[in-house]
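Some structures to go through are shown next.
None of the figures in this text is laboratory data; all of them are computed from the coordinates on show. Computed from a predicted model, the values in this text were never measured in an experiment. Cβ atoms are built from the backbone, for glycine too; each structure is taken alone.
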Structure I
């Protein structure tokens, strides 16, 4: 049986595998991050942090669905200083540590990114796309705000930096964002975040399945995979090769991961499947991906990456 090498490189940082956790589920406390460190995840990605500790939105704020989940968590996290304090212990797992920041203002993000400059974190992911904070617009849908934020963040950040993007549904929007990114280059983008402001109703109770925002929340899982694949493909075609693309959305099997590879993703992140199945999901999906690639005679990611065939 041929060996398959799933290692990948983003901003000169080497990842032993193609699959890692997404910022969101089960990555808030040190115990949760330690479990990721001990898993087959190729990196440790922290919860998106704010300046101060946040409880998050009221319960119930998460619900499993037949093909995914809906949630409105509201950024529950320990505050960025707690994650700074964890980094030395997280580095002991000998895999890249990616810190995710999601300030409630640009000033917050600038402060946190500056602080993480003086740590051993390998990469910084700035979340432009949290859809579940009441009264706070998503930066990713305001292109003037996106450009201003990226210009100021890029000026102060020496570490490899990326941005987590909202899902886009119009190619003109994708093109506009790509043009901004090319002006203020980032080392990677993470796409997509959940589909914001969706509504799931329980016909038995005649009420929404989650409480915050009257039941409106982010849709995740298999439901969003076609949108995730489309965004990965579009940005891969629009951005220079130096900007890597991390794909997220509905990855539950090795076949799902392979589809993201064909679309051009340099790595993928797992959210809902990790939430529902725990750390064994990383090893399972990796094994399935390797088996699929072996069946096709592929020995490395570049054999298939971005090579989606046209009809």
Structure II
């Protein structure tokens, strides 16, 4: 993969030939060599989207164990996120906090943003290189994520919504298949999950070591001083919907959290949207986020293993 300052997603336009040829002949190689591909000018319609996704996501996945608010809009197709438009969503790899994550993501722009609303993307090797040696050393032992999911009434997401399940047995089967995961059902019907995960992973094909965790998104310091203080006033850290420490349980310095967040966003390249555009990324090689926007914006996402 190229150096940070010269890297950008590969862009394929309608002038390069029929969309079908680009999807079947070039996509796999381009994702391994560059990590992200943008298709522009093919005027992919919502009606045609399912057929396109069937070609590029060979085993489309449900958004099970996801922590972002989103709606199910089709056959394993979701809104990319439903966080408020004025918020920046920091860089992350989908489900990197879990023992199971998708290998490929596809983002489709159905409605052009009024203004802003780009999807920033960054190679994980570039994000890792942008972090200080002190921080990388501190995270060498990995991180511990704690997730508290309520039983339908409470703060954050319910376990039913998170696992797209209605019964405990189905959730337990999913958790049992995830190495490094422990859980307990709480007296109020909620579910507490703890997972120990590495801070970096190695891509199974390219061998690249990439920054691959969501410590900054799970840490209260990234919420801002006022929000963090308000949460601390109503519940202990271990009862927050999401909480993260180092793997040994010791606290993560808030300065590290802000460095991870800010350097990821600063290193990223923005993908601006027009209706009909399609962005496909290797979810291990490349992280993504969202810039704030105003006016309409509708971007959908699907994922595969």
Structure III
């Protein structure tokens, strides 16, 4: 007579492959959104770093006055820094004329008889001083300096940048909240279905006097490990996708911040473990409270 053997169930075991795969897909989508947020933030920062203000000097300004203007500007907190270097540069009227002639192919000095351009400083503004109100104060302060003729910046561009950055920020935060809610619900339902096969084993443990903590522990440990594993796999998938994108899209690597990518990977790992733990905790509590009739 042929004997049939039934595989013995172990407390805390369940079809984990489907759970890990489900959590991996969810975390991968979150990771993609995280990458979009990081690259958007980096691109926004680069745009802000290049907001320039032109400071045109009087035509009769002396060399000593010009040097004094530069020293005064260098001491101001609204001057941007890049690699610990002040973002301030000087362009003489001769250099400006040469550049204009090279760009247009026309020598205006032939019919004007003189160079109408002015010596000028170009400064980049620190992000903390890029609001419309603060830029207006910066302009007013610089124009009050002796030897300064005019301060010019593209006000419409500054206004447009700040409006668009604010809108993009709200949109990204909204999508992030919605996405996180969907992911938590999806993972929660997946784990609940996976633990469905363990409901009678849980009841058997209750009947022999096992305490809730003893029953929960193996499930919670395994689900945390599986969530962390899904986070690692999702991070690896994002890394491969980034390498492929960098090989296909020119200059995309220049927007890459390795430190922030590491933080994103660590976040996915922790998020996977936390969501796995939380979803399992809720599901186990539910099965512990069900009556025998409800289990069927």
- Query: From I, II, III, which structure was Cα Rg over 2.2 N^0.38 Å, for residues 173-284 alone = 1.31 calculated on?
  - Reply: II
- Item | Per relative contact order in percent (Cα under 8 Å, 6 or more apart), the highest-valued of structures I, II, III | II
- From which structure (I, II, III) was Kirkwood radius over Cα pairs in Å calculated, if the value obtained is 24.8? III
- Message: Quick check: -7000 is what I get for helix-only ellipticity at 222 nm (-39500 (n - 2.57) for each DSSP H run of 4 or more, over all residues; to 500), calculated from one of I, II, III. Which structure matches?
- Response: II
- Message: Quick check for you: by mean count of other Cβ atoms within 10 Å over residues 77-84, which of I, II, III is greatest?
- Response: I
